[in-house]
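Colleague: Once you scroll down, you'll see the structures, which are given as structure tokens.
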Structure P
Amino acid sequence: MTSPAARHFLAIPDFTREELLRTLELAAAMKRGEYPERPLAGKTLAMIFTKSSTRTRVSFEVGTYQLGGHALFLSSRDIQLGRGEPIRDTARVLSRFVDGIMIRTFDHRDPEELARYGSVPVINGLTDLLHPCQIMADLMTIRENLGDDLSGLKVAWVGDGNNMANSWLNAAYRLGFELRLAYPPGYAPDASILDRARGTARIVVTHDPREAVEGADVVNTDVWASMGQEEESAQRERDFAGFRVDDTLMASASDRSIFLHCLPAHRGEEVSEEVLEGPRSRVWDEAENRLHVQKAIMARLMGGAE
């Protein structure tokens, strides 16, 4: 097992700018079939899920296998966490059995506690605060379509100031591109994450989606009611009126712009069918790239790859 000094990936800033770029380059090499190594041979990833998943589960499980390792799916019903075992105890026990832990859950304090008390790398598959692996897939998709240089990029986020918005702020903080956030009043991103990003990147905050999308290279959105917020759906639908990404809004983006969505999408709500299935949409490449970036992250944290 890994030493108590194990590296983790709980948030984008856990990696330096250089480490992020090297990870994206490694992911691209893996996608091209130029990485024959199997750095996880004989190793096991424990995957803890308290939130259901399609892309996270399949991409981590397939990715672990492709790198030579084995992945264990552990829902809260399958392990003692569901019966009240403290996370710190689970962390110490799992660290005796496995070589890495991925967790997809609600409270961001859970992966932080796993990392604090465990002795193997912990990867954040999603929390209510952050979704760093998705942003890595988004950045990989952007580089495939717009080039490797992210410094002059203009990224627009339209919708809730949720874990995706927070993670875009963390990416801007590390990589320095321009980020424009458009959200309704009362749906702001995390204030501390926003303030930190403003120290190194140009951050535009607005309640007007058109202002955010004007001339943007990337237009990005997410569902209006995330998992666990279903009871708020009716109120959110009213609050987010005017925040749908449709052909009219996309027309104000740059000529080279692409559309991203972390999925699942609610067609006709946060995005129109025409945009999601249109020529600027890269959502299916974006979904596939979850596999490649997570393989690169696991190869670095669990397999010693540089």
Structure Q
Amino acid sequence: MKKPLFRGVGTALVTPFDRDGRLDLKMLESILIFQMENHVDAVILCGTTGESPTLSDREKTRLFRSAVQLCGGIIPVIAGVGSNDTLHTQRLCEAAQSCGVDGVLCVTPYYNKTTQTGAVQHFRAVASACTLPMILYNVPSRTGLDLSVETVLTLAEEQNICGIKEACGNMEKIAQILAACPKGFSVWSGNDQETLPVLSLGGDGVISVSSNLLPNMVHYTCENFWKGNIALAAKLQQQLVPLNRLLFQKTNPIPVKALMPEVGFDCGPCRLPLEQLSAADKAMYAKAAEAVLKPLLKSTVQESDPDKVNYSD
């Protein structure tokens, strides 16, 4: 039986840059402390939200080491290692393991347009490069390839492939995977708007963008569901709908990085080719923050005891 790498909310962290476009590791430290204080169950670095395509391998390993140094032994640190080059992915997987991370997230190869068989061979090759638990990442809107149910179930038999971040948006497919996968193989929602539906099918949580801003609220959506407080979990999911819509009006992570200063973290702009925000865009996000984010921040109780948290007001 496989052991879940984490259960609940794993934050797909933004990557903070300074004014010169370099990594801001001091800001990363502040963000990680904020995430841990607000009950996230794992952090994921260098995924889509972390702008992995524009980060060098050296930058990625610096991020991995920084996160392990601060969070190691407290919450799992998961390293995004995926690319469309199997050998490169293997090398980055090995580097991530040497940094002391707890697991790796490996996206479906993009652009090369491989087949389902090629995807199986790719993931098996990467899994063989390290002993860490691996999370598959299926996001067909980004990669052009949707891992089939059969492919996922084949890979689920691999010893160190422990689960999948599923961002296909197909609840029937997710149900099929959960019905047939080996015991202990985890399915996490890869879309914030589908957290509760995936939990209801037996999923283990969400790898979340919105938890960059509201880690407590996303955590307690999962927590209340598992405690049997279904109505409250549903209300939390409903309250997050406007924010989740806002976060995907433009390509992720453009909106979430624009909103991070509202929770105290200026993470700089995204790297090109993701667009640089105009003055009009910045004004739009400031207005949206007033209407959508700040009311949720006011309702979020910063409390260490989950039994005392009440989001229902």
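Just so you know, all these numbers are worked out from the coordinates, no wet-lab data involved. All figures in this text were calculated on a predicted structure; none of them were measured in a lab. Cβ atoms are built from the backbone, for glycine too; each structure is taken alone.
Colleague: When mean count of other Cβ atoms within 10 Å over residues 102-109 is calculated for each of the structures P, Q, which structure yields the highest value?
Modeller: Answer by largest value of mean count of other Cβ atoms within 10 Å over residues 102-109: Q.
Colleague: Given 0.9 as the derived value for distance in nm of label points 7 Å out along Cα→Cβ at positions 94 and 110, which of the supplied structures P, Q does it correspond to?
Modeller: That value comes from structure P.
Colleague: Give the label, chosen from P, Q, of the structure having the highest value of distance in nm of label points 7 Å out along Cα→Cβ at positions 78 and 198.
Modeller: On the way: P: 4.4; Q: 0.8.
Ranking P, Q on distance in nm of label points 7 Å out along Cα→Cβ at positions 78 and 198, first place is P.
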